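Next up: some structures, all given as structure tokens.
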Structure P
Amino acid sequence: MPICKQWIIRGKLLRKRTKAGMTSAAETITESLGGTRQLMVQDVERSRSMLMTFGLLRNLRRVFFIGLANLVQIYEEHRLVFCMCRGINGSVKEG
């Protein structure tokens with residue numbers, strides 16, 4: 001077989017191997033990117049869930065403190081009314 005023909009055959013084989021190698025590498029990269037994407041989606045979902053939980057806790061804390069402030073205000077009003085009634089009651093007993 002002439003040398004020129006051998007080189008042509010070797011070149012074709014090399015191109016086939018290279019093409020197969022490139023295809024294999026591309027498939028591996030595609031699979032890897034798919035796995036990376038899946039991990040990123042899971043991370044985003046986990047972060048969103050945590051943020052929602054923190055938001056709920058912050059809202060609950062706000063409601064609790066508003067409720068506590070209202071209770072203190074109601075207590076002070078009742079105490080004031082009680083003191084006024086006691087003062088009126090004392091003056092009625094004296095008179």
Structure Q
Amino acid sequence: MKKILQILILVIFISSCSSTKLAPQNIIYFDHHNIEITKSEYEKLLLTHNFLEIPGEYTNQKKLIFREQHGQVTDIQKLKSLLEGTVEQRIDSQ
């Protein structure tokens with residue numbers, strides 16, 4: 001009787017684990033004004049190369065931000081030292 005009960009519990013456990021599937025995450029998309037938009041609108045805006053994609057506050061959110069250009073880097077050594085100070089690691093470069 002014990003053996004049958006153990007086998008029954010094992011079968012129930014295996015069947016419950018195999019039937020449990022992760023639900024696909026419904027991703028929520030936001031434009032650069034933090035307004036919810038559809039996936040197709042999001043992808044169209046992303047393809048314009050005027051925006052960058054960043055993660056939202058939760059794992060199922062994606063947001064767009066403006067891609068900004070502010071000129072050229074003139075002092076590479078200063079940039080390198082700022083980055084090394086921020087990440088607290090040495091940057092190997094020539």
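When helix-only ellipticity at 222 nm (-39500 (n - 2.57) for each DSSP H run of 4 or more, over all residues; to 500) is computed for each of P, Q, the one that comes out at -37000 is P.
When mean count of other Cβ atoms within 10 Å over residues 27-34 is worked out for each of P, Q, structure Q gives the greatest result. Computing Kirkwood radius over Cα pairs in Å across structures P, Q gives 18.7 for structure Q.
All of the numbers you see were taken from the coordinates with simple rules; none came from a lab. All values derive from a computational prediction rather than experimental measurement. Cβ atoms are built from the backbone, for glycine too; each structure is taken alone.
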